[in-house]
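Student: Below are structures written as structure tokens.
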Structure P
Amino acid sequence: MAFNLKGRSFLTLLDFTPDEIRYLLDLSSELKTSRRAGHRGRTLEGKCIALLFEKPSTRTRCAFVAACVDEGAHPEYLGKNDVQFGKKETTKDTARVLGRMFVGIQFRGFAHKTVEDLAQYSGVPVWNGLTDRFHPTQALADTLTLQENFGKNVRGLGLAYVGDGRNNVANSLLVVSAKLGMDFRCVSPESLFPEKALLEQCRAIAATTGAKITVTAKVDEGVKGAHALYTDVWASMGEEDKIAERIALLKPYQITEGMFQKTGRGDAIFLHCLPAFHNLETEVSKKTPDICEVTEEVFEGPRSRVFDQAENRVHTIKAVMVATLGNK
């Protein structure tokens, strides 16, 4: 069933109904099939789209560019040194300028209020490529990956997020799990449990969708029966001064093959939003060997679906843009 999402911004999955989310996932799958068949789309033909980045990115930038070009749009990258945004010009003013020049704006940065202000004042759809609170395009790609491995109906599917339970990725997975009736487990130290207000909001949603939400510091309890184990880096961008503290706190939550054995499922898969520390081949991990949130055995092993997730960023982002610009 198609939904009219024309003109809508995509700031958090809290703003979308379960059926609307399923529609976006179905559209993502359709667009992925079309792309793999070698078809070029024209749903965004002639449209100029602004890609506004306070924070650098590999997957988000490349996925938005590829999605735009695939459907005939022109993406314009605006890095933090390319515009006066936040320095000489307010968010409100920047939003009104960009809204006169572009049909849609992607924002990836720090404060969630910034993307909210862009959506309020620009007059065009605004898409959240990541803020300190949410990463909704990532959660859509993750859900599409789960569907590809376990079937379209993810109701009751066990997703265990292991690590820092109050970052933007964990928040968005909590939301999408509640919306789609999944069995979500946040497995983290108590000091990194999800924000209470968001947790209560998602539990209220879960009461209407049949979702199950578990928050626990106990690894064995959290991963038992899980279809997927998901983790993220232990210190996000801007938290580099907390690396030593996080290593001490999260070392027991490192994803290993032993942890997968505790799921009791031979078909359990590994998910990660990337970039990941899984060996000593990066500058950071060479300096801090204990920073790896997942072992090389798991990351490079047959359970890993991380590069499927990365590709799926393109298809889900494309679906969001196509749906909200009103061409599908």
Structure Q
Amino acid sequence: MPINADQLIHHLKRGLAPVYFVYGEETLLVEESCQAIREAAHHGGFLDRQLFTVESGFDWNELFVSLQSLSLFAERRLIELRLPNGKPGEMGAKILTEISAKPPADTVFLVTCGKLEKAVRESKWAKALEAAGVAVVAYPLETAQWPLWIRRRMEAKGLKPGPGVVELLTHLMEGNLLACAQEIDKFSLQFGSGDVGLDDIEGNLGDNARYNVFALVDASLRGEAVVVERILNSLRGEGVEPILVLWALAREARELAQMANLVAGGQPVMRVLESRRVWAKRKPLVGSALKRLSPPATQNLLLRAARTDRILKGRASGDVWQELQCLALSMSGLQPSTCQI
């Protein structure tokens, strides 16, 4: 059964497997998992490292011969195979299956890919690699996992996040693991180690597209129609991709719909906000929106987001920026006459 990046660290403490198959759509986690395997292999005496990258015209026989031959530089070796598109072809699939059936002695074989479709994950060669050693899958973090990941990341850098810091980073960076890791690296360089508070980081967070998109969401929740239109015009003028704007609005719409149903079912607003782990500073904001938006209104937000998505993908006619404006204004509690679902 595949393991995730966190489980890999515990596995490596118990010893090395002959084969590692690392893949997934979260590039940062794939690379950091591979680096952890490299370091464990080096500490274990696997000092000879060879790297192969599958490109057009790649010679699979060269890889096979290299694996079967003895190392010229060390008794133990790490051989890496990078398979960017996850498609080894008929010859590659055959050789990977053969290698997996009888991994060479004194060798750690590391195969890395990006995101793999289900059909590829269930192919004979992929199953063979998994059976021969350990498969590590770099899954994207779920919403509930972000705070713990950020806290651990900061603590690993010697940083102690103060109240609200983890929540702020989660709010601004969710969905972009690499950007979040880079921000934490910046904090480490700037503050060294020790306590980091909101006042320390709020002015240092980049005024990038993601920040402005979240500002749009908050303006929508506050019901500030004029601010909503101004931010949207700014995003459009800066060339921000509409898919990023839709992602942020649709994400908030889904959360609102789920919370509105809980409130309609009799749960107090504050209890719902706590159960959904709404950041403390945003509780008044989201709470006021829940009082303004009924469950049917939040369902209409989801319908509008789905329509905007179809337009964005060319499956429906319309102006995507106008639809985004309608979605944001509807979240504000307004129903412009020009906006029809």
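Student: The value -18000 for helix-only ellipticity at 222 nm (-39500 (n - 2.57) for each DSSP H run of 4 or more, over all residues; to 500) was derived from one model only; which of P, Q is it?
Tutor: On the way: P: -13000; Q: -18000.
That value comes from structure Q.
Student: Tell me which of P, Q gives 5, 20, 23, 21, 17, 10, 3, 0 when you compute P(r) over Cα pairs in 10 Å bins from 0, in percent. Don't skip to the end; give the middle numbers.
Tutor: On the way: P: 6, 27, 35, 24, 8, 0; Q: 5, 20, 23, 21, 17, 10, 3, 0.
It was calculated from structure Q.
Student: Comparing structures P, Q by mean count of other Cβ atoms within 10 Å over residues 161-168, which one has the largest value?
Tutor: Values: P: 24.9; Q: 17.9.
Across P, Q, mean count of other Cβ atoms within 10 Å over residues 161-168 peaks for P.
Student: Comparing P, Q, where is relative contact order in percent (Cα under 8 Å, 6 or more apart) highest? Intermediate results must be reported in sequence, preceding the final value.
Tutor: Values: P: 20; Q: 16.
Result for relative contact order in percent (Cα under 8 Å, 6 or more apart) over P, Q: largest is P.
Each value in this text was obtained by applying a stated rule to the coordinates, not by laboratory testing. Being a predicted model, the structure only gives us computed values, none of them experimental. Cβ atoms are built from the backbone, for glycine too; each structure is taken alone.
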